[in-house]
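So, here's a batch of structures to check.
What follows draws every value from the coordinates through simple rules; no lab data is involved. Remember, predicted model here, so these are calculated numbers, not experimental data. Cβ atoms are built from the backbone, for glycine too; each structure is taken alone.
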Structure I
Amino acid sequence: MPVTLEDIAAQLASGYPGEDTAAVAVEFAEVLRIVLPALTERAGAARHQGEASVDEVWKAIRGDSEASFRAALSKVARMKVLYVASKFMNNKAIGTMITRAVLAQAAGGEV
């Protein structure tokens, strides 16, 4: 069974300090929904350039992913967006989990 955005958001929220985990997970899921299309486009380009594995795609798209997260800043608290962006870029487990969701979206699957 593929990982959902809600699963990823719950994982992110479990490590977020000091707030209601369920409420934070909802905000994190919103961030992920907002950035998913931009990351999907970038993942498609990475795949087109020959990046095959999830790890390779994550490494290819994480470097310049800040722009992908900007759209979320107008809808979700800045600290929450920065937290998700930081985890995506710097935490391999979270980054590849999000990348799997991105690749599923690119393949036309439900996320």
Structure II
Amino acid sequence: LAPYFPPTDPLKFTIAHKVFGASNIIKLLQDLPEYQRADAVSSMVYEANARLRDPVYGCAGAICQLQKQVSDLQAELAKARAEIVNTQCQQANLIAFICREMRQFQEVSP
């Protein structure tokens, strides 16, 4: 486990151990090819952190929150775009009105 949980970062192992247990970590890593183990450890540590923050949903809870945030922001963006279109229409109408008024003023003035 030493290459994946260096002594310079003891919290990494502590968090993963707390959630998964050392024997499960060892089993998981032994079942993987060498080149996938570092990524697996990163994933385990990430999931362990998520499980400590949200014991029921873990990463899935964070993903759901982010999806809701994206959805809310998309709705907000759509609303802002609609307001821009509305403002542009108002501006076009105002310019047209001003042009008509100027033409009428020019027609009546000597």
**Study point:** Highest-scoring label, criterion being Kirkwood radius over Cα pairs in Å, among I, II
**Key:** II
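For distance in nm of label points 7 Å out along Cα→Cβ at positions 16 and 72, find whichever of I, II sits highest and give me its label.
Values: I: 0.9; II: 3.4.
Max of distance in nm of label points 7 Å out along Cα→Cβ at positions 16 and 72: II.
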**Study point:** Which of I, II yields 2.9 [distance in nm of label points 7 Å out along Cα→Cβ at positions 8 and 24, calculated]
**Key:** II
Revision key, fill the gap. helix-only ellipticity at 222 nm (-39500 (n - 2.57) for each DSSP H run of 4 or more, over all residues; to 500) gets -23000 when computed on, of labels I, II, structure I
Review point. If you work out relative contact order in percent (Cα under 8 Å, 6 or more apart) for I, II, which one comes out largest?
Key: I
